[in-house]
Structure I
Amino acid sequence: MAVAGSWQPPRPCEVYRAEWELCRSAGHVLYHYYVHGERPDCRQWLRDLTSCREWEESRSAEAQVSLDLRV
């Protein structure tokens with residue numbers, strides 16, 4: 001059973017950063033464009049990274065809700 005106040009993001013912030021960087025990499029952009037005909041949208045990874053860092057810095061309830069909605 002979870003203890004009240006012990007919430008943690010679903011992934012460490014470093015994972016969100018790595019996914020965002022991978023999404024923006026040249027190889028991924030070329031592959032995604034070839035397969036789907038458009039550039040990948042990496043904005044969600046950046047939003048998740050921002051929310052994760054905000055939660056780590058200030059335990060923001062807004063950031064927690066943002067990350068919970070992604071699970």
Structure II
Amino acid sequence: MTCYKVSILYNSNMKVIGWLIKRFIIGVFALYLFNIIGVYFSASVPLNYITSFITGTLGIPGFILVYVLTKIVLI
């Protein structure tokens with residue numbers, strides 16, 4: 001019975017970790033595409049672990065948050 005509980009706990013943790021990695025990769029691609037398109041409008045967002053994680057996890061509101069904070073800090 002104990003091995004069964006450990007395997008369930010392990011599987012649920014692996015699902016969460018897999019979800020976080022997938023969202024991180026989505027955030028990287030979103031920021032990369034924005035920086036490519038943003039060259040024409042003089043807009044860019046730094047591409048690093050923190051901004052990618054925030055953008056991937058929170059989606060569009062996370063991207064807006066990162067963009068606004070970047071503009072506030074860099075002004």
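What follows is calculated from the coordinates using simple rules that are stated; it is not laboratory data. In this text, all values refer to a predicted model and were calculated from it rather than measured experimentally. Cβ atoms are built from the backbone, for glycine too; each structure is taken alone.
The figures follow:
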read-out	value
Top of I, II by relative contact order in percent (Cα under 8 Å, 6 or more apart), largest first	I
Origin of the derived value 17.0, 60 (Rg and Dmax of the Cα atoms in Å; candidates I, II)	II
Test item: distance in nm of label points 7 Å out along Cα→Cβ at positions 11 and 27 calculated as 2.8, pick one of I, II	II
Of the structures I, II, the one that -28500 was derived from, the read-out being helix-only ellipticity at 222 nm (-39500 (n - 2.57) for each DSSP H run of 4 or more, over all residues; to 500)	II
